[in-house]
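Chemist: Below you'll find a set of structures to go through.
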Structure 1
Amino acid sequence: MGDLLSYSGITTKVRAMESHLITSSQFREMAALETVSDAVEYLRHLTAYEGLFANLEGVSLHRGAIEQRLILSLYQDFAKLYRFANLTQRKFLDLYFMHFEIGILKKCFRNAMGRNPLDIDLSVFQEFFEKHSRLDLIKLSAAGDLQEFIANLEGSAYYDLLAHLDDADQPSLFDYEVHLDLLYFKTIWKVMGKYLAREEQELLTRCFGSKLDLLNVQWIYRSKKYYHLPPADIYSLLIPINYHLNKDQITKLAEAATLEEFYSVLRTTFYGRKADLEAADMPDLESLTQEILDKIYRSTSRQNPYSIAALNSYLYFKEEEIQKIITLIESVRYRVSPDEIISYVVKK
């Protein structure tokens, strides 16, 4: 599957960039470091991150400053792939970019809802966003409150949705994040069929369909564990698209009386079988989701190297790497033991 001629150049580029992803042995070396400064210094000498930590010394090594530069490395990789991409591949990357926008919006909402100043300087990303987005990061970061922030989204795909939500009685952070994710997946499902060939649609459906299913599973779980919502309210939050989960399984998960019953139903699904959940197993759901998605993204790329899967898989694993680096550095900051750090960032 895939078009060797159309993808030979960009697949070669992806393979070169993949060779610079951090290995398990490198993560182990980083986990053994004693200070945040040591960890940042380690990153400076890695090809993928060299030059990103210039002028970041001593007291500037707070989480926001480090995270800002790590996110910038993801955007730079996206830009490299975009330059190599043909028209069809760029259509996919334009669609993928919405994921970056929503990531920024979620971060802004978390700070606005907590009445905290934004810990990342969005102006650093402005030049990159101007090429791919209608969001004005300078205006967004300057917003004094939630209402002004939403008003500054006018003209974007998010304004009508969020302005309407803001009219409701005291929407929560959960409400904003759920509706942003709903918009993202509905847009992907709609646009994917418009620009991509059938074979590439099938590849992306395996990834995005599984991610969508697992996001619904997580929302059901959180709704039960943290919010104690009744099934009727849970259904209203779910993305109305099913992939490997059928409606009967969704109903049983949503109506499970206990978390034990929830996991009992989950074991009978495609994802429970893929993760090989044991009878008494109640694993962390986010770790389980990551484990399953890792397998799916890796297999689509390996089986179809000359296809859109190569781009999709690389961006997924690059973003995962950044989250692991952030987790590792914060663990070093708080003097977590190396063995415990490794349990967070390296798969067994």
Structure 2
Amino acid sequence: MAKLSKAVLATALLLAIIPAIADEQAKSVFEQDYTAYQQALDANLSDRELAALAEQAYLSGIEYFGADDISTAILKINYLTLLNNDAVRSERSQQLAGEILAVSRKEYGQNAPELIDALLVALSTHNLEATKDYYEELVTIADAHIEQQPEHMLRAKIEAAAHLLRIGSPVSRDLVRFADTAEERFGAEHELALLANFHAGRYLEARKEQNEAIKRFKKVAAADESKLPSALVTAKYMSHARLVYFLEQQGKSDEATAHCLAIAKMGYGIQDEREPTPLYRVNPRYPRLLVQRRVEGEIKVSYDIDELGFVQNAQVLESSNSGFTKTGLEALEQWRFAPRVVDGEPVATTGRTVKLQFQIK
């Protein structure tokens, strides 16, 4: 009998020790995976590399914290925010977003401001039809807490509406209102006002409200670059680029020149390692006779770009058909560029080449 009691006691002791050992092993694996992820962040690795490490961290986090723990949910958010557009809208990503929301609601309760990040992830993983409820919930929560956390809540609304703009939702019209609200609360130079005005400009552009879009882009283009975070520096550059395009369309080349020069001063001007990308491009008119004859082809043209970004001295080097020459040159001569900058001053660039293709679709 005593012998049996010792066996039972030994078994009980073993069963108590095994979970503790397993927990230590799970903790060690998780800490290694999470440290690798943090080191990769510090090393500025690509999103693809970071996503692989973030995935491993949340998988080992499941073993250590448990699948229904808020720490695991946060690790999943880290992973999903690193995925490309195709991967983030996959069925698996949608499932993960649902798990994150469920755990977050259980942890924080309904209408808690902590739900914002989970809702932003849910928005990013779902298609147009499925985003309405998430967006409405996010806006409701943000409005309820905006007096306590005005910048955080307004930023969340801007990010959510900007995502809806990317997937073509008409609800993204809220960006115009959010931009006005940001200006009223924080001033026109505030980061959130500039961010919202940039996205509002893109919304108005998509709606073909060109003049209203120009107003929004001009506000972003006028911002002091030295005070902007990197994401808004990109928005400032893109605002200048859109203004060049719109102003050239309206025949306002002189006004467009200021934005060409501004882009060049920002460091986005002509470089040696690649052919320059035009800020404004006119496609060649297809000669009617060659369309009727179903003739396709291309021309190779050399050209210079002066210190204001205008095309000069365009000459055809090669042509598959002489009928393409005139319309090809007429189109190229209307292009605009951000010029090269040397020692802080714009200069001319010579001897660039481009191929213009004529294809019947």
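Chemist: Compare distance in nm of label points 7 Å out along Cα→Cβ at positions 70 and 302 across structures 1, 2 and report the one with the greatest value.
Modeler: Working: 1: 2.6; 2: 6.8.
The maximum falls on structure 2.
Chemist: From which structure (1, 2) was semi-axes √(5λ) of the Cα gyration tensor in Å calculated, if the value obtained is 54, 26, 20? Don't skip to the answer; put the middle values down first.
Modeler: Details: 1: 29, 26, 25; 2: 54, 26, 20.
The structure behind it is 2.
Chemist: For the read-out FRET efficiency 1/(1 + (r/R0)^6) of positions 246 and 334 (r between Cβ atoms, R0 = 25 Å, to 0.05), a value of 0.05 was computed from one structure; give its label from 1, 2.
Modeler: Values: 1: 0.05; 2: 0.95.
Only one of 1, 2 returns 0.05 for FRET efficiency 1/(1 + (r/R0)^6) of positions 246 and 334 (r between Cβ atoms, R0 = 25 Å, to 0.05), namely 1.
Chemist: Work out the source of -22000 here, i.e. which of 1, 2 gives that when helix-only ellipticity at 222 nm (-39500 (n - 2.57) for each DSSP H run of 4 or more, over all residues; to 500) is computed. Intermediate values should be presented prior to the final figure.
Modeler: Numbers: 1: -22000; 2: -20000.
The structure behind it is 1.
Chemist: Right, here's the next one. Check the numbers for relative contact order in percent (Cα under 8 Å, 6 or more apart) across 1, 2 and tell me which is largest. Before the final figure, lay out the partial values.
Modeler: On the way: 1: 26; 2: 8.
That would be structure 1.
Chemist: Rank structures 1, 2 by FRET efficiency 1/(1 + (r/R0)^6) of positions 46 and 278 (r between Cβ atoms, R0 = 41 Å, to 0.05) and report only the one at the top, that is, the highest.
Modeler: Details: 1: 0.60; 2: 0.90.
Largest calculated value belongs to 2.
Chemist: A value of 1.00 was derived for FRET efficiency 1/(1 + (r/R0)^6) of positions 230 and 254 (r between Cβ atoms, R0 = 25 Å, to 0.05); which structure in 1, 2 was it taken from?
Modeler: Numbers: 1: 1.00; 2: 0.20.
Derived from the structure labelled 1.
Chemist: If distance in nm of label points 7 Å out along Cα→Cβ at positions 198 and 222 is calculated from each of 1, 2, which structure is the one that comes out at 3.7? Could you put the intermediate results ahead of the total?
Modeler: Values: 1: 3.7; 2: 1.8.
Computing distance in nm of label points 7 Å out along Cα→Cβ at positions 198 and 222 on every structure in 1, 2 gives 3.7 only for 1.
Chemist: Could you figure out which one of 1, 2 the value 0.35 for FRET efficiency 1/(1 + (r/R0)^6) of positions 182 and 286 (r between Cβ atoms, R0 = 41 Å, to 0.05) was computed from? Walk me through the numbers before you get to the answer.
Modeler: Numbers: 1: 1.00; 2: 0.35.
Answer by label: 2.
Any read-out appearing in this document is the output of simple, stated calculations on the displayed coordinates, not a laboratory observation. Keep in mind that this is a model prediction, so the values were computed, not measured. Cβ atoms are built from the backbone, for glycine too; each structure is taken alone.
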